[in-house]
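What follows is calculated from the coordinates using simple rules that are stated; it is not laboratory data. Please read these numbers as outputs of a predicted model, since none were measured by experiment. Cβ atoms are built from the backbone, for glycine too; each structure is taken alone.
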Structure I
């Protein structure tokens with residue numbers, strides 16, 4: 001069985017769901033969070049804007065429960081997510097020093113792409129009182145559907161639905177809603193690759209939607225190469 005994963009809502013998951021039996025929503029999100037924290041990889045990749053073809057190269061490293069995104073085009077930037085804290089803490093490193101990314105900036109685009117700092121923070125994986133909405137399929141694979149609701153007004157999303165693959169515990173799809181219950185962001189894993197016996201992320205499609213008619217306003221792909229051997 002293939003294991004489909006969303007890091008980034010993003011990244012690879014080597015954790016396995018113990019079985020395909022229904023779990024509580026809290027247990028499912030715990031498995032997803034663990035799948036990020038256990039990684040130890042370095043991968044080259046890029047963000048690519050679908051409309052213009054503009055590319056932002058990146059280097060992704062995952063070590064000691066920290067995920068780092070290094071953007072090598074000028075101005076250079078490092079964004080790192082510290083998974084040793086709960087919720088995870090997102091930092092931005094630019095010339096002059098490092099600082100935590102405030103919640104008021106989580107809706108800002110990363111490198112001008114359809115990918116924002118809220119997406120990198122994975123903050124919605126820590127929102128309280130998640131709900132198990134049932135089951136669905138992504139790329140023919142069975143998933144649990146978990147809904148989380150923002151406990152405050154910070155950030156760009158009010159409700160997030162996650163499709164969590166039952167075979168791996170990784171998130172395969174995400175849809176985010178505004179406060180008018182309109183979908184404004186969607187992620188889905190579109191390609192995978194084999195790494196040390198596991199099927200991991202190769203390509204992630206990220207879409208921003210018009211809340212009034214559901215049309216896609218912008219689309220970015222995150223594409224990752226095979227992990228670099230250390």
Structure II
């Protein structure tokens with residue numbers, strides 16, 4: 001599967017950090033590869049694989065004693081969880097927070113659904129229009145306009161976490177996850193849509209969604 005922009009940017013940072021010669025150190029190659037595999041595995045619902053690969057990436061960057069590299073990996077881990085609607089504390093980031101840059105701390109607040117107006121300019125470029133949108137519908141449109149699938153899913157997840165998810169946003173997230181074959185994410189978002197259909201008394205739509213969910217969960 002093609003690496004998404006978020007993971008690619010992190011890999012690029014890992015592959016250029018501390019490089020003083022033509023040969024890329026093994027730790028950089030290993031960390032970049034593990035990060036890519038972890039991201040794909042998590043979104044596909046392969047939790048054990050994702051945890052192993054994220055652990056490998058952390059171990060590799062740990063050899064450098066550079067907090068900034070570990071912070072990038074932990075924020076990516078949190079981002080993929082948010083994209084799949086797993087709203088947990090960013091526990092891996094917490095012990096690293098004293099060494100986090102202002103941009104890192106702004107992104108952590110954004111992922112937690114607590115971004116402030118002053119955070120917007122510090123966020124990764126694809127997320128700025130989403131965080132700075134004046135209305136929920138404008139935020140949904142900004143999220144849909146993000147080109148990278150994972151970045152789009154992260155934006156959708158943060159809006160859901162902040163109770164700003166419109167029906168259009170939910171549909172965007174489902175379509176994005178479906179197109180990428182991200183089983184964990186597509187199931188999470190389909191269940192959101194199902195819950196809303198049930199609450200609205202839309203029985204035919206609810207049945208249609210149950211069929212889609214069954215298709216994704218049947219071996």
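A compact table of results
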item	result
For -22000 (helix-only ellipticity at 222 nm (-39500 (n - 2.57) for each DSSP H run of 4 or more, over all residues; to 500), calculated) the corresponding structure among I, II	II
Identity of the structure behind 3.6 (criterion: distance in nm of label points 7 Å out along Cα→Cβ at positions 37 and 133, calculated), options I, II	II
If FRET efficiency 1/(1 + (r/R0)^6) of positions 125 and 205 (r between Cβ atoms, R0 = 41 Å, to 0.05) is computed and equals 0.70, the structure in I, II	II
When distance in nm of label points 7 Å out along Cα→Cβ at positions 61 and 77 is computed for each of I, II, the largest belongs to	I
Structure (I, II) behind the derived value -0.98, -1.30 of log10 I(q)/I(0) by the Debye sum over Cα atoms at q = 0.26, 0.31 Å⁻¹, for residues 109-156 alone	II
Structures I, II, by relative contact order in percent (Cα under 8 Å, 6 or more apart): label with the highest value	I
Cα extents along the principal axes in Å derived as 48, 44, 35 - corresponding label from I, II	I
